[in-house]
1. Starting from the value 3.8: which structure in I, II was distance in nm of label points 7 Å out along Cα→Cβ at positions 147 and 235 calculated from?
2. Of the structures labelled I, II, which one yields 2.9 when distance in nm of label points 7 Å out along Cα→Cβ at positions 267 and 315 is computed from its coordinates?
3. Taking -0.40, -1.27 as the value of log10 I(q)/I(0) by the Debye sum over Cα atoms at q = 0.08, 0.15 Å⁻¹ derived from one of the structures shown (I, II), identify that structure.
4. Given 15.2 as the derived value for mean count of other Cβ atoms within 10 Å over residues 83-90, which of the supplied structures I, II does it correspond to?
5. Work out distance in nm of label points 7 Å out along Cα→Cβ at positions 163 and 307 for each of structures I, II, then name the structure with the largest result.
Structure I
Amino acid sequence: MSEKKLVIIDGSSMLSTCYYAVLPREIMFAKTEEEKQKHYNKILQSEDGVYTNAVFGMLKMVVSLLKKQQPDHIAFVFDKTRDTFRRELYPDYKGTRSVTPAPLKEQFILMEQILENVGFKVLYSDRYEADDYAGSLVMKFRDRISVVVMTKDHDYLQLVDDEHNVRAWMVQAKQEKADELYEKYYSVYGMTKKDVNLPEKVFEFTAEHVYAEEGVRPEQIVDLKGIQGDTSDNIPGVKGVSSAAPLLLNEYKTVEEIYSVIHEAEADKKALKDLQDFWKNGLGIGRSPYKSLVKTGEDGDLCGEEAALLSKRLATIKTDIPLEYELEDFSTELYEEERLRSWCEKLNIQIKSVFGK
């Protein structure tokens, strides 16, 4: 395989992170939405009143990545709406999330426009989420080039694949956390973060790291979320089983196989007792999750097997979106730096702050 690299950036995750990283204190500590809105005028903006705090942070990150990591190819994926195909499966999907603040929402549109104008490919649509486009890009190009996905979203860990050299650049909340992970996993080999060329606050996850941190293999992340759920996306999971999930999946591999074993044992009382004894004594599960796993819903409540299978489906990143692009369409040689400098001037963003010179 070529040593060249395709970096896929979760634009939605990165832009949101940049937005909240440099908000005025008055907004950060405001208790109500009304209070926050009173201080919107203090957010970094151009002379024309265009909000730029998130755009500034993300442009700085992208330029730094191009200079230091020097990827041969780069792609940006964004969420456009929460009303994707997953809401057709489960109307409450992402239903607990607050409304995107207007200053951030405006910068999503601006950021996408800038990236496309300076030569980068940006993928988004009404039907699919950013991670679905990332997954489809990974699947299309992983046999031709090393691929990394850069994000804060742990859903992406399911795409990690050592056989095809697919890694996840997970952005940590603080540099200290990234340093802690470097010390934990690289010191064994006599390496430090200086020996690994990665962006700030980033730790590169291989399959080994996914297993060490999550307790399951990358391909089992969807099964883990099938049982544990995901509060950030309002994926229900199966209540009362959370801590037992990795232990069950290490033994049975998938949600479907867990239920296959349960259904087989339910035909005989002794077999069912033996199964639960094995979970306790063989797998080290203190409290039997059996009742939670097989609970049936009342009044339309989603639980048990139905909840697990739906949750797994919601958590599964699509990898088969038809993409008309070829690898060369994502070449960083298409990037036009002068255009980006012009955008910075237009938005009153200090060029030196973005480019370093």
Structure II
Amino acid sequence: MASKVVDLRSDTVTKPSEAMRAAMAAADVDDDVVGVDPTARRFQAEMASLMGKEAALFVPSGTMGNLISVLAHCDVRGSEAILGDNSHIHVYENGGISTIGGVHPKTVPNNPDGTMDIDKIVAAIRHPDLHYPTTRLICLENTHGNSGGKCLSAEYTDKVGEIAKSHGIKLHIDGARIFNASVALGVPVDRLVKAADSVSVCLSKGLGAPVGSVIVGSKDFIEKAKILRKTLGGGMRQVGVLCAAAQVAVRDTVGKLADDHRKARVLAVDPASVETNMVFFDIVDPRISPDNLCQVLEQHNVFAMPASSKSIRFVLHYQISDADVRYAVTCVEKAFEELLKGGTNLEPLTNGTIRSSYGH
């Protein structure tokens, strides 16, 4: 087995850089639950400005960030949120908006590019009726993970924002990889989210920070979010050590995202289909399953994840080199040869590769 590990399961697997570790060690900290951690305050102000919003709040995870955002907007029982049927909030977040928040999801089909048809969004908005929940929120996802990291344009988001505003409802963007979208589209990140009332941004995916997400919106929204964060157990004390690493990630990694996208296209069978850092590899031969392919790749120290019953997923990040990509391509070719010849000895592996899905 090769000693080099090429981990393409997700961009969440990156290790903190030396600059991040140094910033964490040197961070000026205090109690963030009472709002006095200076590094957290500084980072939140920087993120609010960068995203074009009034205020920001650091939270432990993207799932919590999305949950807080939905609950802040849907703060009356009987609320309903419109969201894509293949969105991260609907598929991978444990139904939290319902189980914890009592918010009813109204799903609209996601198109292959991650959008929802405008007319279907409009049709999903409830008219007042004592039999129905009340529509209070529309959720978008940019980039759209289950659609292969596809980007939503500013123009599309603006249209959805206009619909929301005209009906007196709010727009939330799950922007876990919004910086990837910004780089791929060549559009400033604040422009991409201009129409949104709130945005959640994951710091530990494409940006490579070790922990956390940030949510942005109006000052009133963030004040509600602070209360909800505390309720959900997300208030932390000397959180400046995490915000310091996130500051470095935003400063150092955004400029590397275009390179991640380039490497993803090298890995892809159809480079033109790849918009950002995610590559979905469809398996058409019935003799090969995603689980088996991932197991054989792991024997060569290339880690990937099954994405469905007929595909696997590779996610590029800044700690993957060009040589790593070339090695991964070679290993995929070898894995297919081994599986088709029946010469492999598949055994259960221990690092999580053979899970049937990966909601990140």
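1. Traced to structure II.
2. On the way: I: 2.9; II: 1.1.
It must be structure I, since only it matches.
3. Numbers: I: -0.46, -1.36; II: -0.40, -1.27.
Answer by label: II.
4. Working: I: 15.2; II: 22.4.
The value was obtained from structure I.
5. I
Bear in mind these aren't lab numbers, they're just calculated from the coordinates by the rules spelled out. What you see is a predicted model, and the numbers here were worked out from it, not measured in a lab. Cβ atoms are built from the backbone, for glycine too; each structure is taken alone.
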